[in-house]
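So, here come the structures, one by one.
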Structure 1
């Protein structure tokens with residue numbers, strides 16, 4: 001499979017809550033990172049989701065926000081992945097940021113250059129990749 005999503009997390013479903021309209025799936029990677037996805041109940045059923053099932057979680061870089069100085073902050077976004085900035089490419093309008101998590105996964109974000117400057121982003125600095133659960137797409141191997 002070739003796909004334009006920059007963030008591809010392979011893992012297994014570690015928790016699943018099915019409702020009448022939507023479902024919430026927690027995906028745990030081999031390295032221990034956890035992502036929560038909210039999808040429709042119909043999608044969860046058609047994908048055959050169940051605890052222990054191998055899945056792929058996809059997140060577009062443009063759906064990832066970067067947060068610094070986040071201690072003591074509570075967000076409604078379900079996925080707050082702390083790590084270290086290992087890549088920072090500044091363009092005239094946009095910036096590409098890579099945040100390496102403790103398990104070695106790298107989360108890529110595409111943000112504005114202005115935001116990167118205002119946050120004072122630098123390689124080696126701590127940062128948190130913030131992803132809304134509704135921005136996580138789940139795929140299953142066929």
Structure 2
């Protein structure tokens with residue numbers, strides 16, 4: 001373990017912001033591919049429209065399929081966008097309070113483990129330092145957890 005001075009902490013924060021922007025950019029790219037695909041364009045045409053490769057379009061369409069086609073914004077995306085682009089923390093908390101959360105459940109038989117809910121995204125964000133403990137407590141109180 002090492003101790004970070006203020007310049008290392010700033011570099012660490014910038015690295016986290018870059019990673020958050022990459023994740024948000026991927027979500028935006030998935031939505032763009034889905035929107036063009038919904039107009040019945042083939043993969044080559046989608047690639048030309050979105051200035052990318054046909055192979056990448058294919059991978060993105062498969063990713064959309066694995067998600068069941070659902071690209072609705074979730075708490076994780078709201079938190080990542082706020083962190084990546086320095087959105088007002090008050091707006092972030094207000095947006096998080098407005099979600100209808102699902103909560104993790106045990107996986108159905110014969111599977112083992114746990115199926116996470118959207119509330120788990122909030123807990124993970126706190127652990128990663130993307131959401132403060134105070135913000136977490138405020139959202140938690142608002143949804144009655």
Legend entry - For helix-only ellipticity at 222 nm (-39500 (n - 2.57) for each DSSP H run of 4 or more, over all residues; to 500) computed as -2000, the structure of 1, 2 it came from: 1
Inset, instruction - Of the structures 1, 2, report the one carrying the highest value of distance in nm of label points 7 Å out along Cα→Cβ at positions 18 and 34. - result: 2
Legend entry - Among 1, 2, structure where distance in nm of label points 7 Å out along Cα→Cβ at positions 74 and 106 as derived comes to 2.3: 2
Inset, instruction - Could you tell me which structure in 1, 2 was used to calculate semi-axes √(5λ) of the Cα gyration tensor in Å as 28, 15, 14? - result: 1
Legend entry - Which of 1, 2 yields 19 [relative contact order in percent (Cα under 8 Å, 6 or more apart), calculated]: 2
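No lab work stands behind these numbers, since they all come straight from the coordinates. Treat the numbers as computed from the prediction; the structure is a model and nothing was measured. Cβ atoms are built from the backbone, for glycine too; each structure is taken alone.
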